[in-house]
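In the part that follows, the structures are each spelled out as structure tokens.
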Structure 1
Amino acid sequence: MGSLSFAMWTAAQALNVDQEALDVTSNNIANEDTPGYTREVPILQENAAITDGNITYGSGVELTQIQSVRDQVLELQIAEQNQQQSSAQAQTNSLQQVQSLFSSSTSGIGADFTAFFSSLSQLSTNPTSEPYRQAVLTAAQNLAGDFQQTESNLDTIQSGLNQTVGQTVSQINTITAQIAQLNPQVGAMQQAGQDPGALEDQEDELIQQLSQSTNVQVTQTESGVTISTGNGTPLVVGGQSYALQTAEGSSGMTDVISAQGQDITGNITGGTLGGTLQVQKQDIPSVLTQLDNLASQFGTAINNAQGKGFDENGNAGQALFSFTAGAGAASTLKVAITDPSLIAASSDGTAGSGGNIANLLAVQTAALPSGASPIDTYSNLVDQVGNLTSQAQTQVSATTTSLNQLNNQLGAISGVDIDEETTNLMNYQRAYEAAARVISTVDDLTQSVLQMGASAPSAP
């Protein structure tokens, strides 16, 4: 077995293996900045030894496979953090719009409350003053107008999120369809003993994009990945994708429907879709309910105070505000009178009396059925909106930090290190050159043997 031809064969095989290793390393270097690229390594293995009599010969090296360096645990953790970060970012973006409706200290409902009670206080100094009475009506109209405008703006923001829900669902369907196309290709290569590294890179990148859109569960199978929503609704199984749908819910807001026709809106908690639904379905309705309650309770309190007094004509006080009780109270709050003389300032029906103004002013500090004064109730609502926004922003910061750490860890494992790859390139190059030198030496020896045979004298 120890022959020049065997040595030539061993060296030639090494030459081919080193060439393929050089190709793998060159490909890594070329893709250093390619998003989602996972570095590949050549897996080399010693060939089975050959025994000839009492002597065992090594039979060189073989390239068993080209393997992508992956860490599926880290990839799943990154997907989870993507879900949380995208959800928090979607909440932040929407809540900042809501917060802008309550952030001014010089305008809006809070300032209108102060102006309204200030106008009443001024009227108490001269109950018969026509300008002072008109100022009360104007302040009341401004307050009612801002209640209406705030609710209208909240409705607009909430309705606008319908478009975001629809767009996100469309993106999810596009991504899942692409993953379903890749799945059979990945499975076929794996079954053939080949490394589907490039396809898996594409699939991993799509999964990360999908996790930014909604909460998903990913399971590795022989036929690729199986993907479902958090509650187990299938999105991708093998080469089949299951498109989500949208439908208008009973509240007029967009709901998410599975391919099987089930309403899964309440089960979507992560990604842009989950964050958008959180604000649309829970946060804004909560703010609207509190705003409606404030408008209704405040209007009722003022109307009750009006009813305790008399207007300038000596008649019992009429309701100052009109509104629809319950949902929509803020949007329907209006000043019910236009004649300043109808403000019930008098406590006994006599002209010039201003005793009932004290009852009107008392509404400023008296607790509403909600448990706090009108201004404190509104302040609590402002604080709640601010806290929701702050919590979402904090979550964005926390998940961004965690995501950066996880990506750095994955990069250390799966990313391309130019220094390492350069070293590998030099090692494989030297090995290639050495194998080529062996071939050249064996060739020289073979030629020498042939020449010796040709010059040897013939047997007599």
Structure 2
Amino acid sequence: MTRSSRARDYRLLAAAAVLLIPSPAARAAEPASVRVFLTARDTGDRLAEKAPATFQPLAQPDEHVPAVMIDPAKAFQTIEGFGGALTDAAAETWAKLPAGRQRELITAYFDRDKGIGYSLCRTHIHSCDFSSESYAYTEVAGDTKLEHFTLDHDRRFRLPFIKTALAAAGGPVKIFASPWSPPAWMKTNNDMLHGGKLKPEYREAWARYFVRFVNEYEREGVPIWGLTVQNEPLATQTWESCLFTAAEERDFVRDWLGPALEKAGLARLKLMIWDHNRGILFQRAKVVYDDPAAARYVWGAGFHWYVGDHFDNVRQVHDAWPDKQLLFTEGTPANFDAATLGDWKWGEIYATSILHDVNNWATGWTDWNVLLDERGGPNHVGNFCFAPVHGDTRSGELTYTSAYYYIGHVSKFVRPGARRIACTSNDDGLLASAFVHPDGRIVAVILNKTDAARELRLWLDARAATVASPAHSILTLQMQAR
């Protein structure tokens, strides 16, 4: 190598080095500090803002020092929202509370500043198990023209509850709806309960029933964002249920429901298949998505948590069909026991699912009932369950469980339109996910389910902020990148 060529190489290396040094403008755009929000067991901290953490230079994280490392330049799915289900049971319980408690509950869930800012909610098409009675919008046998269709039942409790929630949200709340069963007269067992199937001769009428529901709800001032084809289509339940094989669901979407929605000008709705557990999510998706004529109507797949975790199955569905979306549509601890409402494990169960699901490409997450009474109901078949908030209809008091606060660490700070970003942890005791918003706001959520406190470093672009993670806690760390 000649002296001149060496000099040229040195100049190129020097120029390259200059490019690697952030400009003053770039340094000014980097976050200098982190807002810290904490909920922790054995403390009074509930979504409590703590002292901010400050970034300090750190070129290389250490494998032996707990660290959560994020990279906003590597962005993935867009978030639709987080929330829960606005059921008959929730609405009836709410209606029995004193007016002050009603306002408190709505604020707690839907106000972005004073509450946890729910932005994505589910409701049901006519009755489900969490209704005080079983009912359909038309119970006249053979009413295929839906001449007797009425929302009178929903106008008593559910519609006022939903509309109050929407008004308090101060912004859009996406609502999707799911049927638990067609009307009894449309089914092979002539019963809304105990499984059964949709009679072939009523497939067209059932598809138009969806359309009518959407149109009627929107006339009431409740916009519908999406639909699922059938709640838990492989479960014969003592409550409202209806069975669809994967092929039957595919055919109903392809030949009846999809065309009916399109004809009615409702192709904008996010239509979701499956709406059941993660275990056979891939197989159910494959049957529908591998049929282009059916797949064209389908936005994505919904899933629940009731039979095993199987978080990796969610990612594999995304990897196989990256153009289709994934949404967690229901989960709740069953076997209600009022004595366990104070157990800290509930929040950890919820947060574990939320963080794993979004890390495996879910675009949003909805809890089951937002509110239940002191018995875990009302429920017309005695299938009482847990909710993040319970209202005692005798005393008028509200009980906020740890689940409410843990969900709030995500729903309040990770807003619709945010994108999940690369986020890794070097500590098996820390589960984390991170997001960037269109305005540059970055949010990291870090769950510590262990008995040991940790002092962790949040690492970003050769700098780190040190934050305390108490045992059995959840952190939300918020910073502004620009």
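All of the numbers you see were taken from the coordinates with simple rules; none came from a lab. Just so it is clear, the structure is predicted and the values come from calculations on it, not from any experiment. Cβ atoms are built from the backbone, for glycine too; each structure is taken alone.
Looking at distance in nm of label points 7 Å out along Cα→Cβ at positions 107 and 419 for structures 1, 2, the greatest value goes to 1.
Where does the value 0.10 come from, among 1, 2, when FRET efficiency 1/(1 + (r/R0)^6) of positions 99 and 251 (r between Cβ atoms, R0 = 35 Å, to 0.05) is the thing being computed? Of the options listed, only 2 reproduces it. If distance in nm of label points 7 Å out along Cα→Cβ at positions 187 and 339 computes to 3.5, which of 1, 2 did it come from? Derived from the structure labelled 2.
Assuming -8500 is helix-only ellipticity at 222 nm (-39500 (n - 2.57) for each DSSP H run of 4 or more, over all residues; to 500) as calculated from a single structure, say which of 1, 2 it is. Computed on structure 2. To test your reading of the models, identify which of 1, 2 gives 23.8 for Kirkwood radius over Cα pairs in Å when calculated. Attributed to the structure labelled 2.
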